[in-house]
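Next up, some structures in C-alpha cells.
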Structure 1
Amino acid sequence: MGTWTLDELARLVDHTNLHADATEADMDRLCEEAVRHHFRMVAINQVQVRHCARRLAGTDVHVGAAIAFPLGQTSIDAKVFETRDALANGATEIDYVVNLTRVRQHDWYYVEEEMHRIVDACNEANVPSKVIFENCYLSDEEKIALCRIARKVRPTFVKTSTGFGSGGATVSDVALMHANVGNEVLVKAAGGIRDADTFLDMVRAGARRIGTSAGVPIIEELSRRLATLPHQAIEL
C-alpha cells in the first residue's frame, strides 16, 4: 500500500462536526483545527457552509457540505437545489445521502438518476462528490449494486456511512466497496472511527478519505508513533 508521512495521513481526514446544535464558535474551532493539522476538509451541515468558507478563505482546507443529511429522504430536485445552494455559498466538496427507500426497493433507475444529477452539478463546479451509502441498512448485494452504479456515473468517492445510522464504517465494507468500484472511484470511510488503529485499518483496506470527529487525537497519536520511526513514515 505504500509509505505514508504524517502530513499525507492528515490529508486523508475530513474533520467533522455535523451536530444539529453546533454553534459558530464550534465551527470556528473546527476550522482552526483543520488548518493547524492540515486536514483535507471540514465536513459540516449545509447551513454552516458560508461561515466556514469565510473562515477557511486563503487556505487549502476544503469546505464539505452534507446534503440531505442524515436520512437522504428528499426528492432529487431538492437534493440538487441543496447542492447548488451549498456550492454558491462556498462549498468545495459535496457529500450526499442516497435515497435508501429506493435502494431497498431496488429502484436502480431512480438511484442512478439521482447520482447522475448530483454528480453532474458537482462536475460543473469542478468539485469532488461523495455518495453516502449508509451500509448498516444494506445487504452486501445492495452495496455492490450501488458500487456498480457509481462505477458507471463516476462520483469522486463512495462513502460507507453518515455516522448517524445504527452502525458506522467497517473494514469489510471498505474492502468490499474498494473491490467493486475499482480504480474509477475512491472510497471514504466514516462513522465510528475514533482511534489511530481503526484509522490505519481503514486506510489499509483501501479508504482514501476518513470522516471523523476524532481527527485531532488520531493525528496526535500518529505523530507520536511516527516520531519513533527512523524515517518518520509508516508502511501500510
Structure 2
Amino acid sequence: MTFPSSLPAPRAVLFDLDGTLADTAPDLAAAVNWMRTERGLEPTPYALLRPTASHGARGMIGAAFGLAPGDAGFDELRDQWFERYRSAMAVHSTLFDGVPDLLDGIMAAGMAWGIVTNKSARFTDPLVPMIGLAHAGCVISGDTTPHAKPHPAPLLEAARRLGIDPTHCWYVGDDLRDIEAGRAAGMVTVACNWGYCGSIDPATWGADYQLDTPRRLLRMLLELADAARAAEKAA
C-alpha cells in the first residue's frame, strides 16, 4: 500500500485497549464461563464469546446468558462478572503479536502514544501495568470523563493530557464506536482487523484506514514520518 504524501505523520497515536492492543478475551470469557459452571451449566463456546469481548459485561453476559441491560437478572450477573473478572484479569491476556514492536517504533520515531478505552478505571488501572503497557503516555478509562466512546470526550481528554492538538492524533480501534469517536474528535481513524470487530464489517465503519496487523500500521507510520523528515530537509 502506498500512502498519500500529503498525509502528515501523527504526533500521537491513541489506541483502544481490548481487541486493539491486548487480547483480553480469554480472561473475559473465563469469568463468564466460571459463572455458568457455578450454575451447573455448560461453558459457552469461546468462539461465541470472543467477538463480543470489546463490549465487556454487556457482551459476555449477552452471549453466555442471553440477557441485555434492563432484563431481569442482568444486573446481578453483571456485578458477579465484574468481581470474578477483577480477580483474574491477566491470567491469559497478552498483547497482540507485533504490538510491542509497534509501540517501540512509535516512540523511536518521536511520537507519543496513549490508551483510550471504555473499560472502567477499576479494571484498567491494574491491568495496564500487568500486561506491559505501563509506559503509555496517558490512560483514559470509560469513567475518566463524563462520557464514554463513541462520544469524543475521552479522546479529546487524551490529546489534552499529551499536549497535542487532536488533529495531529490518530485513533486505532476494533469497534465501530472507536471510529465514530475518532471522527468526532477530528482524528485520523484506523480500524484494526486483528481485533474482535464484532458482527459488523469494519469496511463499513468509515475509517480512514483498515489494516490487518500491528506491523503494517508501524510501517505506515514510519513511512509517513520519513516523508515528513524529507519534506523538512527540502524546505
Structure 3
Amino acid sequence: MSGTAPDGRGGPHAFVADLTAPLLDEADHHHLARVLRLRDGDAMTLGDGRGAWRSARFRLDPGMGPEAAGEVVEVAAPERPVTVAFSLIKGGRPELVVQKLTELGVDQILPLAAERSVVRWDDTKAVANLGRFRRVAREAAMQSRRVHLPEVLALGEPADVADGPAVALAESGGEPLGAPGAGPVDVVLVGPEGGWTDDELAGRRTVGLGSTVLRAETAAIAAGTLLVALRDGRLTAQS
C-alpha cells in the first residue's frame, strides 16, 4: 500500500527493525512509557526508516512489542535527494546542525574537515562522533515523524565530494540558491568560520544563502531549508 507519512494525530512515532513483528528499542520504550507516559493501548506509529510505516498500539510490557493496528504504508523516497555537508564547528553545535537538518528533511548529512576547520578529530573521535550524530538523527527523525532516516556519512573532506553541476559551495557573493535560470543544486557544502581556501573554491560552483554573514551552523541549516523547499516545490526560482 502506498501513501503519505504519518501525522501527529496517530500518536508518537518510533523506529523498529521489523514492522511485521515490531519490538521497540529499550531506550525508545523507556522514553514512550516514562517521558511521554503512554499507557497500554495508546496510539502510536512505527517506521522502519526505509519508507514504510504502520499504525500500532503501545504495550507497557517491553517484551511484547507494540500491537500492529493498521496496514503497512509505503512512502516513496524523494526523486531528488538533497545533501548538506558542513564543516566541523566547536561545542555542541554539530549535533544541533544534524538535528535540524533531519527535521527539515535533508536526505544526506556529511560532516567535513575543511582546511580552515579549527576542530580536528582523530580516527577514534571520528567514529565516536559518527555514532552520536546517527543517534541524534534517529531521535530527530522520530520527533519529526520522518519515514526515511537520513544517511549520516562518515567524516570527509571537501575534495571527497564529487564535483558536478548540481554541487555547490556556500560562499558570500555566489549566485542565489534557486536563482531563476540557474541549474538545480542538490548538494551544498558549508565551510568553516574562517571560510574556504582558494584551493577548495577553485573551479567549484558557489551559491549564496542570503544578504548577511551567517554563522557556520546557521548557514548549514539555511542551506537545508532552501534545498528541501526547492526540491519539494514549496519555493520556486521565481519567488
- Item | Comparison of 1, 2, 3 - label where FRET efficiency 1/(1 + (r/R0)^6) of positions 33 and 81 (r between Cβ atoms, R0 = 35 Å, to 0.05) is highest | 2
- Query: Can you say which of 1, 2, 3 returns 27, 22, 15 when semi-axes √(5λ) of the Cα gyration tensor in Å is computed?
  - Reply: 1
- Figure out for me which of the structures 1, 2, 3 the number 14.5, 45 belongs to, where Rg and Dmax of the Cα atoms in Å, for residues 25-128 alone was derived from the coordinates. 1
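Just so you know, all these numbers are worked out from the coordinates, no wet-lab data involved. Everything quoted here is computed from the prediction, not taken from an experiment. Cβ atoms are built from the backbone, for glycine too; each structure is taken alone.
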